[in-house]
Structure formats: C-alpha cells, structure tokens
Structure 1
Amino acid sequence: MVISINGKTADITMDNEKTIGEVMVGLEQWLTNSGHRLSGFSVDGEPVPITMIEEVFSRGKDSVETLDISTLSIADLTSMSLSSLLNDIDEFEKLEFENKENFFNEWKERAQVKFITEQIPDLVVLCANTFSRGDMLPNMLRSIIEEMLREVNDPVKEFESIEPLVNETCKRLIDLPLDIQTGKDAKAAQTIQVFSGITEKILRILGQLNIQGFLPQPDSEKPFVKIIVDFGDVVKELLEAYERQDTVLVGDLAEYEAAPKLKELFSVIMKKSRETADAQGIK
C-alpha cells in the first residue's frame, strides 16, 4: 500500500498494522507529533465520507493500493478557530439582551470551541466570562484574540515587534532593587506584572515558532533548549520569592538573573527565527 500525505508520497512503513483503521491510528499520532491534524482521506482515489469510515477502517490494509491523507497544520487550525471566535463575538454583540442568555449554551458546542479548549484552554475561560457571566467586555476579549491571531499568522513579525517592550522590561528589572529599597512598592509590583506578561507572550510565540518550523535546534555550546530551561527556572524562582516577600532575593534575581536571561532568550529566538524566515523568503 502506498501512503501519501497531501498528494505527496510519504516514506512511512506500516509493519504490524493489519487494517486500515490501525494504519490510520498510527498515522494520526504521527501527524499530531508533526504539528498536523487529519482533515480527510481517500482510499484508492475515492474520498471516504463520514458514513463509510467504520466500514473502510475494518478493511485489511493489503486490500488497498493507495491511501491519501489530507491534513491541516495546527497553526492553520488555530488561526481558523481564532477567526471563528472573532465572528462569534460579532454575533453575540448583535443579539438582543434576552437572547444573549441562551447564546453560551449553543456556542460551547461549536467546533472551534472544542479545538480551542484543547489548544488554548485559558482562552475558553475568557470567552465564557464574556458570553456567560459578562465579566469581560466583548471589546477586551476581541483585543486578546486579535493579538493571539497575529502570533499565529505571523509569529516572526509579532515576536520582533515586542523588542521595545522586552528592553523596557529588562530596564525595569534592573531598577527593581532600588525601587524596593526606596519604597516604590506600586512600581515594583507593576514590574513583576509586566515581566510575567511579557514572559507569557514570549512562550506563546515560542510555541508557534516551534510548531511552524522556525526554530531548528542549533549546534552550539549552549543549546537553545538549555537557555529556555534556565530562563524558566529563574522565572519560577523570582515569582516564588516575590510571593514570599523576600525582597532581597527578588532584587538580586531581577537584576542579575532575570534581566540578562530575558535578553538572552529574546535575542536567540529572534536570531534563529529571522534566519529561518529569510531562508524561506518570508518578510
């Protein structure tokens, strides 16, 4: 049996699988690990409708000559789902007040919600706050989703756009010990919040850059993965020290660990992603 993915013959060998169903299970796991999802398939040139899946899955693999798999990338599916959520907000805002109460129960069964629940569960909570409890205004939710959509559709450009914020955050971290010593508690708390926010955004975009193939593992004395792990350890230690109100440790970690490691991580990610984007002709 010849297996192809999106029309291209795949170098995949299925030795232990006996049925088409078993083959598909193995392929779906392989696709998931490759950042893709199954969107359809054809057997011997004939598309398989949903009503025929069970029958086709029971067929022996030796009875099939060609199996063509259609896929969509996780990035494409995420983009489509986020765009659908923006449409959901528009729909919600146009409803009369009495109809908005019933919107949430129908909305939570939609396909984009099920996908986002799996991929970005925190976003579903925010959507529920808007569509069910009304804790978050639609415009605020729209702004958050539009930002995530930019991160998915053009992660390199979105990452490069936060450089001024990263530089400002590093400066604030360096100034944090003095802010603590001089009693500027509000500014110090804001610095921690800004640092947490920029860290979350970097990690979100990092995930997109990784699954979209912009971050191949570099050969260097300090592997890229180690830089990420070291930064994550510092973030955890800093936030724990802040919760304990260990002001001395917070100041030291912010100035001597968090600031330089944030700058290092940002620089390495930007360099590697831009190199890959340039090689692919992406502006």
Structure 2
Amino acid sequence: MQRISYEIPLDCEIVAMGDTHIASVMAHRSGIAKAIDYIQADPHRYWLHMGDWIEAIATDDIRYDSDTTQQPIPLKQAAEAIALFSPIRDRCIVGLQGNHERKLHRYGDLAAHICAGLGVKYGTYSARVIFANGNKTLFRLFAWHGPTRGSISSNAKDWQQRQGNMRAALKMKLQYKWGDCAVMLMGHVHKLIVVPPTTDQLYLSDSVKGPKQGYLSGRQDGVFIDPDLRWYGCTGAFLKLYEDGISGYAEIAGYDPVELGYLLIKIQGGNIIDIERKVI
C-alpha cells in the first residue's frame, strides 16, 4: 500500500478508471480514448488508474490466445499504455498494480514501470489518498485493485435484488479496510457500482421535550466515518465481452455482459456531492 497526499481545487472532478487491458483485441479502445479526451478537456479534471493497465498475458501462459492479442510482448504493451495516457499524465493522482501485471512479477513490476514512464505516483496494489486544499484536508480515498479470488455477484432471481446484493457485497469487502476514508473504491470485477451514503437513515434521541428524530450525518474528513456515511464504488472496466469472429476468455468463462466505463467523482466547495456511473 502507498500513502499519497494530493492537492486539488475546491471544485473539480476525479475520474476513477481501470482494467483497460491494453493490447487485448477485446479492449474498448474508443471508450478509453473518450475517457482520456474528457479528462483532457478541463484542467480541473483529475484521474486515477485502478490497475490492469495492460493484458500482461505472456505467450507461455495457458490463458494466452493469439486471436485476442494485438501485441504479445508485455513490455511493448506497457510502452503502448505510457504513450496512450501521456497526454493526461500531469493530472494523474495515482496508478495501481492489477492482478494481470502482478502475474508477471518474476519479470518485474510492469505497473510500476508504466507509472515511472508516465512520471506519476505508483500506489502498489492499493493506495490511500489524502486530498487537501492548502492547509485543509478535504477527504481521504482508499483505492484497491480488488481480490485475487472472488467477485461481486448475486444469484437472486429478481434484478433489483441482485443489484442490492452486489452493492451490499461491495460495501462489506471495503468498509473494514479503513475507518477514515470518505470514498472506498475497488476495481478488478469489471462492474460499475456505486453505493452512496445512507443519509436518510432515521434515529431517535431523547430531549427535555421528549423523543427527537434525526438522520445520519457526519464529516467527510473525520477520524472515523460511519460505514453508512461513506461512498463505495466499483470502477468498471474497458474489456468487451464479444467481438465478431473471435471468442475471448470472458465469453468462454460464461460471464454476463457488463457496462463499460468509469466512475466520476464530483466535488464542489471541497465536498463530495456525487459519484456518477459513466457508461461509454
């Protein structure tokens, strides 16, 4: 894990993206380009990468498939990632290592190599970011690539119940990692999920005039933030399920379709006002 301090203006946006799998034929290249263009269009837009920058599957790996690989050499894949993200390198908060890069640890740390090539901070597999404006701490963010085993899924028969189960599973995976992070993010599972703070949760307290009702509230820069008052997110991916004429490992494994895109953290007056799912 890496601890990082980062200065931002009071009004800005942060794009939380990852799992770009560059060099795979299944990579949504036009979607990645749109995300880069969006960040580049406004100097008050920042970004972080959640890992799995590249496909990083070597030719001697059982998962390797020449039909779904544009560039088979991982170091050349890394060079492509550096070139692709260079236009927005100056506004990158942090870059993480994903399980795909970690799989090739015996050849070196490819995620660290990409971050060094971009000149951005390397967060390892997870990072803790303290956002500040001047001498004031605004909020803290925890970013984790995700579990090497397990996913976020549900077998409930009802669509809404499945969504609720997955949101609850995401929260459970993250809420005990840190107690003072207003935003807790995870990549890896290729899903776009947002769990906002539960500010409509009613409680009663006593007063001289009798019972008094209130709703959960708290500071986003507190030493401990109630788990129900944090933002949780799965940051999506840019890896397509289907492509004409070929079959990728997601299709072969029987995965269901997922929305491709990223999360957009919106900040006004130094406060997190929303996290949006941006489908590309």
Structure 3
Amino acid sequence: MSVTSVTEKHASRRASATVDGKRTYTRVMIVEVSSVTDDESVVGATGSGVPEKYEAYPADSAALCKEVELEQIENLASGAVIWEATCHYDSDFGRSPPDTDTQNVLLEPAIYTWSHAKFEESLPKDVEDTPYLNSFGDPFDPPPLTEVIHSILTVQRNEATFDGWLATYYTGKVNSDAFYGEPAGYVKCDGISAQGPNYKNGVQFFVVTYEMHFHPTGWLPMKILDAGPRYYDDSGNIVYSTDDNGNPSTVPTILDGTGHKGSAANPTYLEFTPYYEAPFAPLNLE
C-alpha cells in the first residue's frame, strides 16, 4: 500500500512579494494513496513528487519549501484516498536551521549615509583667492577662522572578518588616488570601526563602518603663509623685524619662500604634508 500518484492541482499557484524583497509562493499537489489505511504514506510522499522541506520553488531558487499542509479531501470507490498537499515557499528563512538556510548575510548590500559637519579652520585665502592680510600687508595675528563644511560619507557593511591592523593603517590617511570623483588629497579616512562577531543563519560576520571626510579645498598639501619675525637681508645677514621706531617687533614679515623679504601683493605659501597618503581603491567602497 503506498502513494500511487502525485500531480499539481490546476491553477493552484499563488505568489506575493513585499517592498523589502521577501517572496512567498503556494502550490497545491493532489496525492492519491491506495487505501485509507495508508495515511502515513502521504507524509513520506516527497519522493513521489511532493516537495521536500527546503526544496527550491521551481521559478525562484532563493525561495524554499518551508511547510507542507496535508488535507484528506475524498475517498474513492476503489478504496483509494485523495489528499491535498499545500506547499508553502518562503524567501525569508530567518528562523530556519542555519545549515539549511541559503541566505548569506555577507551578501547584504552596504548602507551608504551622507552627512555634513561644520569646522572652524584657519585658511590662507578666502573663496576669491585673496590672502588674509591687513591693509599694510601684514598677516593677521591670530589668523581669522573660517567656517568650513565637510561632506562625510559613512559606509556600513557586513564582513566575514575584521582586520584591526588595516583599520589602524587607514585611519588618518588621505587618499592618494581618485575617490568618489575627488582627486588625491581631498578625502581623509576618519576611522574604521567594527561591531561583532555576530551570527546569523549560521554565518559569523562583523558590522564594519567606514567614515570618510571630504575637505572642500583639500587636506593635502597644507598651505601656510611664508612669514616670520626675521629674514635675510641682501648680504645674507639675519635681520629681526622692527616697528616704525626701530624696536623689535613681533609682527610677522612677509617672506618670499627663500627667507628674504617678500611682497604682500604676491605672498608665498609654503606647502606641508601633515597626513600620510594611501590608495583607497583596496577598501572597495565605491
């Protein structure tokens, strides 16, 4: 005594989908067993055509059979019995056994967040490229502070491991290659952090967050007005700045880049490299 046939009920398929990508399906199978005493064969009918648990839906390999409902619907004159097997498929297996779940948390898309922050910085020039000098041509002391807006990109994604050395290496580095359309020297990695280990569907992962700061005028090179309290005269002697009365002055003298007196009309800016550089392409954030 056993299952004699399994066929899919005509026009019995149903499907649904949600905005977050979850998909469900239903199929109904007609199962015939040889007698009313052979009910236990219905439960084991998967080998005869009823979908097994975790078997993929025919048109969607990511949706698996999660449940089969059995209902006896007819006794035939021959003594055979007809059952309906309603098979439920689901693409969301958050509560299924880890070794049977096909979802991989490491394949979830990264989350990109853009924000902005205001900082007060001492810049050598204004937005019209005019040096910050007084009408006499001397640098302001202290130099004026300007409100500068930084764009901040935060990327959060799941990763199989977290490399603390890599995070230490990149934190505080400035891009040496193009990054999100910005040339080298304009983006600084403000930090790489991680939370974990976490476990989902039998997969270990870390939630890693990258924070990148975009400077509107560039992090590198840092430009500083060439000025100071002393300079070289034409004979190469060191001369200290003095006021109109010949007394030593603390007001900086504009220099020309070689230590000699310069011109306020054409000031020189020295370039410095306060940050190390590194290529950002290996981070794979774009």
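Read-outs throughout are calculated quantities, based only on the coordinates presented, and are distinct from any laboratory measurement. Note that this is a predicted model, so its numbers are computed, not measured. Cβ atoms are built from the backbone, for glycine too; each structure is taken alone.
Miscellaneous remarks
- Read-out helix-only ellipticity at 222 nm (-39500 (n - 2.57) for each DSSP H run of 4 or more, over all residues; to 500), computed value -1000, structure in 1, 2, 3: 3
- Rg/Rh (Cα atoms, Kirkwood Rh) from the coordinates reads 1.39; which among 1, 2, 3: 3
- Taking distance in nm of label points 7 Å out along Cα→Cβ at positions 16 and 128 as the criterion, the largest value within structures 1, 2, 3 is that of 3.
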